[in-house]
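Peer 1: Input: structures, listed below.
What follows is calculated from the coordinates using simple rules that are stated; it is not laboratory data. Please read these numbers as outputs of a predicted model, since none were measured by experiment.
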Structure I
Amino acid sequence: MKREHIMPFGAECLPDGAVRFRLWAPAAERIDLLLGNATFPMPAIGNGWFELVTREAAPGSGYYFLVNGETRVPDPASRFQPNDVHGPSEVVDPRAFEWEDTDWQGRPWNEAVIYELHVGTFSARGDFAGVEEKLDYLRDLGVTAIELMPVSDFFGKRNWGYDGVLPYASDSSYGRPEDLKRLVQAAHRRGLMVMLDVVYNHFGPEGNFLRAYAPQFFTSRHCTPWGEAINFDGPGSQVVRSYFVHNALYWLEEFHLDGLRFDAVHAIKDDSSPDILTELAESVRNTLGQDRQIHLVLENEDNQARYLDPRSSRCASLCSYDAQWNDDIHHVCHVLASHEQDGYYEDYAQHPVEALGKCLTEGFYFQGQPSIFRGGARRGEVSRGLSPTSFVSFLQNHDQVGNRATGGRILSYASADAVRAVMAILLLAPSPPLLFMGEEFSAKTSFLFFCDFRGDLAKAVTEGRRKEFSKFKEFRDACGQSSIPDPNAESTFLASKLDWSSLREPEQKGWLKLYTTLLTLRQKAIIPFLREAGRSGLTSGYSTFSNSGLCVRWKTSTQALQLITNLSDVSIDFGHPESSDPIYATFDAAAGHAMPAWSVAWYLNS
């Protein structure tokens with residue numbers, strides 16, 4: 001089977017063997033196509049577009065665009081950059097890959113157990129083939145969806161992926177586009193979904209040439225942490241919007257991905273109606289959503305529940321997103337497990353047990369109330385009444401590990417008992433859980449912030465990273481700051497690679513057994529409960545007791561799921577649960593009324 005996404009820009013291999021090149025360059029007077037040592041003028045066809053159809057190019061040909069006879073640039077819609085972002089783009093014929101997963105239509109979202117990984121550090125190989133080698137392990141763990149951190153082409157050989165500048169080209173350090181397709185196909189063969197993290201809020205600082213010929217891609221009307229915003233609502237924005245809408249469709253159609261996670265959409269500035277997030281969802285649902293289960297997930301610091309609620313959308317479910325990363329539940333679980341209260345954690349420190357109950361039953365903790373961390377500004381929208389599957393839960397992810405000064409995982413500063421209890425909650429609660437690579441075996445390797453910049457940019461990134469942590473006591477002086485690993489050093493990247501050999505150690509085996517046991521139970525008991533909830537509806541509520549005790553109930557028309565937990569270092573008394581036989585418990589729940597420290601019990605009644 002062949003799969004190809006037809007785009008209005010870039011290099012397209014035509015059925016007759018010719019190649020069509022098209023570039024939007026409204027600020028350019030002249031555009032030429034460079035093929036090897038040959039130069040071919042590209043006629044202007046109106047509205048800032050330049051186009052050339054030629055038989056001088058073929059799959060595998062390297063090419064540049066030449067702007068005004070002076071500036072040589074890669075194709076902003078390049079499908080592949082074999083020699084990094086400053087090198088030539090390569091003509092790729094997507095129809096050359098033969099797909100064999102013709103029967104794969106995806107999996108329901110209520111079955112999602114997500115495993116976030118960074119391709120470069122997940123395996124010793126550090127490429128798509130290295131991920132493919134671990135697919136059986138992930139399936140046996142109980143994972144149902146792999147989420148790749150961004151793979152769009154970035155400068156250098158190593159990067160988290162959020163500094164990508166060519167959104168259509170998977171980075172050559174991970175392999176060729178066909179290698180990513182093989183990974184997706186192999187995952188589908190094992191019943192695993194594959195999702196991709198995409199970045200539509202900014203371009204990276206090195207290798208983005210759009211301002212040289214299409215400055216309309218950016219606007220000074222809005223500001224972001226990276227400077228001028230991408231222009232989604234001003235003059236020329238229709239082409240810009242099309243560029244990103246097609247990018248989402250490209251990954252889902254041409255690479256047969258099962259979903260996308262949209263990075264930091266709160267940094268996307270758009271005053272138009274419908275806004276770009278609504279248009280993206282509607283385009284994906286209308287184009288691909290009839291025959292496939294495709295899942296769209298947001299990261300949105302503003303807790304805008306409207307994007308998760310089909311009732312609030314002008315086009316109902318076609319414009320809604322499946323879920324959002326729930327930072328609120330991470331933050332409150334982090335406070336409970338680690339007792340840290342700095343920064344944004346101060347918003348959850350006063351009544352963390354109650355806050356957890358609210359997150360488990362209503363999704364967001366912040367639903368419009370003032371935030372201490374944000375100086376009293378109100379944050380969030382009402383999420384009460386939304387399905388619990390609308391909120392992705394986690395205790396660790398790339399941000400929460402990698403954005404610590406030394407990339408420490410939570411077990412380096414929180415007790416093992418606390419982490420076990422929290423994970424026994426998150427892995428069995430109705431909301432889809434997300435794991436960050438290696439947490440399931442308590443990986444001892446750090447996950448640090450790393451990149452591969454040069455010169456002044458590299459120096460600025462290193463200094464900025466160290467300045468960022470200067471407010472913390474241990475990093476206030478020069479000696480402390482120098483202990484923060486240099487993001488540009490190759491050693492920082494290598495230190496972040498998972499050590500799979502540690503799985504032979506008893507401690508790591510124990511953690512892996514715990515995660516596997518909980519995820520097996522999730523598949524056997526919780527997923528059927530969620531299917532019933534989807535048919536008959538779900539109600540929920542929570543109560544607290546003895547300061548650190550929490551009882552949460554979810555009910556369908558035929559079943560009740562109940563959690564009772566003690567989230568403290570001391571034993572407490574608890575009342576009788578609705579069922580006497582827990583489906584999972586960390587203590588002998590029938591022995592009496594005492595709940596040991598950091599204990600959890602789950603009950604499921606018919």
Structure II
Amino acid sequence: MSHNYQNLLTREQQKLAGELIASLSAEQLQWLGGFITGVNEYNEFLKTAIAEKLGVATQKTNGTEVNGKSVNGTAPKLKILYGSHSGNAKKVADLSAQLAANYGLEVSQEDMADYNPRKLKQEKNLLMVVSTHGEGVPPVAAADLHKFLHGKKASKLEETRFAVIGLGDSSYRYFCKTGSDFYHRLEALGGKPVYQPVSLDVDFNEVAGVVLENILPLFAGDVSNPDKNFGWKMLVENKPETDQLTKVEVLERVNLNGRGSKKETYHLELSLEDTGLTYLPGDALEVYASNPPKLVGEILTKLNIDPQENVGEKGLPVQEALEHHFEITVVTFQVLKQYAELAQNEALNQLIGNEEQLKEFLYGTDFLDLLNAYPVELTAGQLVKLLRKLPPRLYSISSSLEACPEEVHITVGAVRYDKNEREHEGVCSTYLADRLGEEQKLSVKIKSNEGFRLPENNDAPLVMVGPGTGIAPFRSFIQERDATGAKGKNWLFYGDQHFETDFLYQAEWLKYREKGVLTNLDVAFSRDQEEKVYVQHKMKQNGTELFKWIEQGAYIYVCGDMHRMAKDVNDILFDIIKKEGKFSKKEAAKYLNQLKKNGRYREDVY
């Protein structure tokens with residue numbers, strides 16, 4: 001049956017549609033095109049009008065591609081490039097490839113680390129899926145491609161149609177910056193975006209499905225005739241058992257710090273019996289917690305909101321919603337920007353424009369602090385719409401299944417601090433320390449971390465740097481190497497405040513050193529002497545031997561604080577490599593970068 005699509009609209013509607021299309025930017029038009037494609041197959045009139053304004057050809061010729069689209073059934077090719085840190089971007093890319101094939105696309109998929117950037121100009125259809133590491137830094141896998149595209153050697157990409165999906169954590173200021181960088185650079189090089197840049201938060205599953213089911217048909221063109229029973233939801237629901245939310249029993253909870261310590265660090269042992277859950281050393285555990293009831297009550301009192309008022313699609317009482325479903329112990333930059341739009345407060349707007357002051361304000365600030373500092377009237381509905389969903393907290397697993405069958409262990413530092421004359425608590429650490437009852441089960445999920453795996457070669461030496469709770473994955477590594485009889489040498493650098501009270505798992509490390517599993521153990525306790533000593537100082541003292549280990553093929557692992565420790569360790573390693581290798585600065589930088597590219601320098605930092 002043929003349709004005169006234009007006649008489906010009245011003259012007035014056609015005029016209004018034309019005026020709307022004429023007023024939109026290219027980016028807005030791309031979004032509208034995707035929306036129309038996903039909403040109604042009969043909106044051909046609008047789709048054609050948008051294509052004409054964007055200069056996208058709609059004519060067809062036998063057996064060829066026009067602007068990267070198939071014509072008369074020829075399957076268009078789609079290149080999917082992913083740049084992953086912990087494995088999320090790869091996971092989204094893998095699922096995207098399966099969905100793309102269902103839309104009739106001929107898919108090839110490649111890690112950005114292995115991709116030759118000079119081939120970009122040959123790609124007609126390109127989907128990039130890339131994470132952002134910390135505060136706006138590309139993951140190691142994407143670093144070279146990112147650098148190439150922003151350099152003088154980058155080719156023009158007028159024949160390339162593209163979309164970019166960025167993954168990140170909105171608790172960071174530069175949320176999904178790497179994805180945004182790629183999008184805007186591809187566009188500047190002449191690439192034609194088919195969709196607006198996508199930014200996915202830590203809880204991305206639901207949104208990713210909607211986005212991809214809008215993007216992929218734009219690449220598929222005429223061959224798009226997907227199996228309606230095959231979609232993102234089905235793929236996600238058929239994920240491995242380890243990726244499912246599971247309730248587990250707490251077997252043991254012990255404070256590892258000695259009497260008089262300023263810290264509380266808990267060792268938790270959880271039962272995996274009858275759960276089917278498995279994990280590998282280097283993986284993390286997602287823990288689902290609830291907010292402190294006291295903080296919830298204070299926020300509702302401040303806003304004069306009835307705790308029993310129902311909110312959201314599920315119609316939950318707002319008190320229950322805040323306790324279990326929304327983030328209130330942390331104020332992200334994204335939430336603050338939306339809050340400022342409601343507050344219309346000039347002082348707050350000025351704060352947002354001052355990066356240093358903003359960083360200081362947000363550090364340790366919870367939602368009640370924000371309400372007290374810049375008051376605004378909010379309804380219950382506005383409140384929950386403003387807040388982001390409460391994400392699970394991630395803890396590096398500190399056990400090996402080989403050594404502890406049917407168990408998973410985590411090492412948790414309780415977060416408590418005073419700010420604005422109020423006591424503050426971390427949502428999950430204090431939930432585990434204080435609010436989780438002995439008979440209560442804990443909701444968890446295994447989080448695979450492909451970027452922090454033990455080397456396949458059991459004879460390879462390991463250098464592990466993990467101050468404080470950063471020690472957790474290395475307990476897993478050493479347990480695994482001991483249980484499997486691995487022959488590789490192991491060197492641990494550990495640091496904390498005081499030897500007497502803060503040497504986490506001390507007896508175990510000494511046992512492993514006595515057995516010969518732990519070849520070298522160097523510790524730094526920063527407050528036990530007048531001059532502070534940290535792990536990087538111990539590395540510098542052992543620079544000659546450390547470089548020998550690296551030359552022998554050692555893998556270097558760093559876990560812990562991103563902002564200071566990880567940077568200091570990186571800088572010290574650079575200095576060691578430069579000095580011991582007798583390299584120039586350029587040669588030392590190349591050497592260190594090659595370690596990262598080869599997977600021999602791995603970070604799990606936060």
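Peer 1: Here Rg/Rh (Cα atoms, Kirkwood Rh), for residues 163-514 alone was calculated and came to 0.95; which of the structures I, II was it taken from?
Peer 2: Going label by label, the one that fits is I.
Peer 1: Supply the structure label, taken from I, II, corresponding to helix-only ellipticity at 222 nm (-39500 (n - 2.57) for each DSSP H run of 4 or more, over all residues; to 500) with the calculated value -7500. Spell out each step's value before the answer.
Peer 2: Numbers: I: -7500; II: -11000.
This value belongs to structure I.
Peer 1: For percent of Cα pairs over 44 Å apart, which of the structures I, II scores highest?
Peer 2: Going through I, II one by one, percent of Cα pairs over 44 Å apart peaks for structure II.
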